[in-house]
Structure P
């Protein structure tokens, strides 16, 4: 198949990882893959992501913001001969509007169903079961719920010892780690306030990730809370953690949960949508969102307990399995689209 992905963001996070890993797998399977990106995704900075695509993938860069970016992406798309256009996030999906009949137009719901982004499209992929309820009845028949995935990446040898030594964390301290974008939905302000209030004995907190709220969170947090910003190898940091914490107010799926499970980490989480999906794996009560007091108490109890690493069953989130399901979904919907537009052959009774 000839497949084009459209994502017009500029910094690497969960959605961008999804697109990179999906496009790379499709290219490696022999499909002809193009990605349409905002030119800022190719900037020379650690959290850019254009360089993460396989060398065989054609990259088309567009500029501008808002309407201009998805308008230029749409025109770039129209110059391609493709079977599938797969949109991601707001501008990537809006670029597909009004192009019905030219190719299969698919979108992944990385957050939730939004009529202004998704209502006009041919097919949808929900990454979490709860997303399906908001999809109009007419589109549910053209929707597949296909889980997100994780690729188990090994930490570097001695990564745990190296990172903890650099941070000044002893072997006896319980290192609680959060890894996410620094934005309001992730509840990092609540986590900081809860940790400061709790002062869990023998525990330290590190918050890994960059974002629009990083500076204000750094001001809010005392110096003993470590905030290194964006890191290129999260698996090394997971190896350094003793436990993973999510204080999210909202987390549609939470790829980071899968990464924490792949590292064998015990998890403490608020009752976001994503955490509820993984309740059986987390195997401890979920905390109320936006509640400093409950989070502080849970941090004290967790640090005192010091739960050990575990081996989690992640077979439902296997990378190749999910990629294969997406390919099958494409083919199924292309066939349905072709059948719908085939001209009617007159019968002798017509």
Structure Q
């Protein structure tokens, strides 16, 4: 949790912070002014941009950047709630610091730290890590199926909570964020949320309310789904540029599941199923090498990445109904992975 106390100079912000600090367990006062003093002393005026050559350290862009980065590292290292007394009078600085540049500080932060409208009795102690790995245990927002981190079950509750967090932090819909940060830089033209049919879509009498990223109406071509896998294989480096930080992709495709799950349960990165060893309930083929990862779509499509063989394989379905009688889904999707692995070895 981060508590920001903003107000005019001399209004008692620091005094209020000192009174508040004993009332919040495991908290500390974090004063961005100290970073400002350091920056002002550290960076000579001749090195600053013209608009930064003032007596106010808040005019130096590096101040707001380091204020956020330092807060992230303090929380990561010392696991403290931060109380931040500071007069921030420029809207761009306030938004940057308040939103943390849209960053989640740690995947072990509680969901309730980011969303004010959740029932903390039900959602309490549920972290971002639990949402990403389907170990949150929520049946819906009003009751849970199991304690967080103790079991695995896929449903959309965790996905939808993450979508809400993204919208709040970035102040834009998920669809817009991905369009700006990923789809456009990647040159994607056949990927996006759609609520109405057109001649280029396989439309199966579907009905959607919006195209903002809130529903399961993300359409993608086979080629661009493969490129999505390739983007992760290349750790975010495409077309001679780093689309997103390499560290994001390394963490997204590394197992982050709680360590004490039963052996047969899947292990996940950021939603990706990640292979470490064969597991009975995972959707990854038993023969896939360690480090392989796979994601699946609601209509049965799959994107499998095998870094060992530098291979990306895609399977496209357009299923909307239930599986036919006698169909073993896990056996089918595992067979897909094993076949890809077999032929990738021969390339």
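Taking FRET efficiency 1/(1 + (r/R0)^6) of positions 62 and 118 (r between Cβ atoms, R0 = 30 Å, to 0.05) as the criterion, the largest value within structures P, Q is that of P. Sorting P, Q by FRET efficiency 1/(1 + (r/R0)^6) of positions 38 and 222 (r between Cβ atoms, R0 = 30 Å, to 0.05) from high to low puts P first, with the largest value. Structures compared: P, Q; top value of FRET efficiency 1/(1 + (r/R0)^6) of positions 206 and 286 (r between Cβ atoms, R0 = 30 Å, to 0.05), i.e. the largest, recorded for P. When mean count of other Cβ atoms within 10 Å over residues 182-189 is calculated for each of structures P, Q, structure P gives the greatest result. When volume of the Cα convex hull per residue in Å³ is worked out for each of P, Q, structure Q gives the greatest result.
The value 0.45 for FRET efficiency 1/(1 + (r/R0)^6) of positions 86 and 278 (r between Cβ atoms, R0 = 25 Å, to 0.05) was derived from one model only; which of P, Q is it? Going label by label, the one that fits is P.
Ranked on distance in nm of label points 7 Å out along Cα→Cβ at positions 22 and 238, which label among P, Q comes first with the largest value? Comparing P, Q by distance in nm of label points 7 Å out along Cα→Cβ at positions 22 and 238, the maximum is at Q.
For relative contact order in percent (Cα under 8 Å, 6 or more apart), the highest value in the series P, Q is held by structure P.
Going by distance in nm of label points 7 Å out along Cα→Cβ at positions 30 and 54, which of structures P, Q comes out largest? Comparing P, Q, the top value of distance in nm of label points 7 Å out along Cα→Cβ at positions 30 and 54 belongs to Q.
Taken together, the values in this text are just the output of simple stated rules run on the coordinates, not laboratory data. The structure presented is a predicted model; accordingly, all values stated were derived computationally and were not measured. Cβ atoms are built from the backbone, for glycine too; each structure is taken alone.
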